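Structures follow.
Here, each number is a calculation from the coordinates, and none is a lab measurement. Being a predicted model, the structure only gives us computed values, none of them experimental. Cβ atoms are built from the backbone, for glycine too; each structure is taken alone.
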Structure I
Amino acid sequence: MKILRIVRLEFLPEHAPAFADYFSTVRGHISAFTGCLELRHYRDANHPHVYYTYSVWARIEDLEAYRNSEFFRATWKTVKPLFAAPAQAFSLVSPDE
């Protein structure tokens with residue numbers, strides 16, 4: 001069952017550009033994880049310091065393997081100090097599957 005993962009990231013306004021730059025450097029690594037079918041990021045239309053990551057995973061186990069990886073821990077350690085508020089994450093499945 002595919003998993004859609006949406007994460008809302010609110011940054012201190014002065015750090016939002018740094019996140020956008022950093023994401024462009026790690027995107028390929030995240031996309032290469034087993035089971036990552038799609039990865040995008042968006043900036044909120046009304047709040048330019050708020051971003052959303054949107055990823056699709058083949059299985060919940062693939063998402064969890066990524067979340068438990070050393071790469072994820074290192075990435076999170078870099079990004080977390082830039083936050084203005086805690087991240088909000090949502091894992092969704094289609095009720096039709």
Structure II
Amino acid sequence: MNEFYIPANFEDSGKLMGMFELRNVVEAALLSLPFIYVIFVFLSVGLTWKIILSAVFAVPIAGFSIIGVNDDPLTVFASTWWKWFKSRKIIEYRGETK
């Protein structure tokens with residue numbers, strides 16, 4: 001009987017560095033780059049403070065975007081949430097059973 005071993009990286013195609021989906025990386029860049037741009041162009045503080053402010057604001061946004069919510073990209077999660085939000089109903093229970 002033949003035995004076939006599945007390598008640990010068999011499903012790494014389409015991922016950046018084998019860990020992050022390309023879509024999540026693009027979303028992280030699109031969300032964090034405006035913060036970095038505003039910090040480096042419009043603030044008149046030293047380079048050290050610009051790096052610290054970028055780390056405080058842009059790194060958490062990028063990290064959250066790369067991870068996503070329930071293994072979904074943020075745009076998929078936001079779309080699903082918006083559909084749920086628009087179609088939600090108020091359920092009233094009056095103690096009646098049929």
Kindly point out which one of I, II the value 4.9 was derived from, the read-out being distance in nm of label points 7 Å out along Cα→Cβ at positions 3 and 35. II
Given a value of 1.3 for distance in nm of label points 7 Å out along Cα→Cβ at positions 67 and 83, point me to the structure among I, II it was derived from. I
Thinking of I, II, which structure, once helix-only ellipticity at 222 nm (-39500 (n - 2.57) for each DSSP H run of 4 or more, over all residues; to 500) is computed, gives back -19500? II
For volume of the Cα convex hull per residue in Å³, which of I, II scores largest? II
Using the calculated result 27 for relative contact order in percent (Cα under 8 Å, 6 or more apart), pick out the matching structure from I, II. II
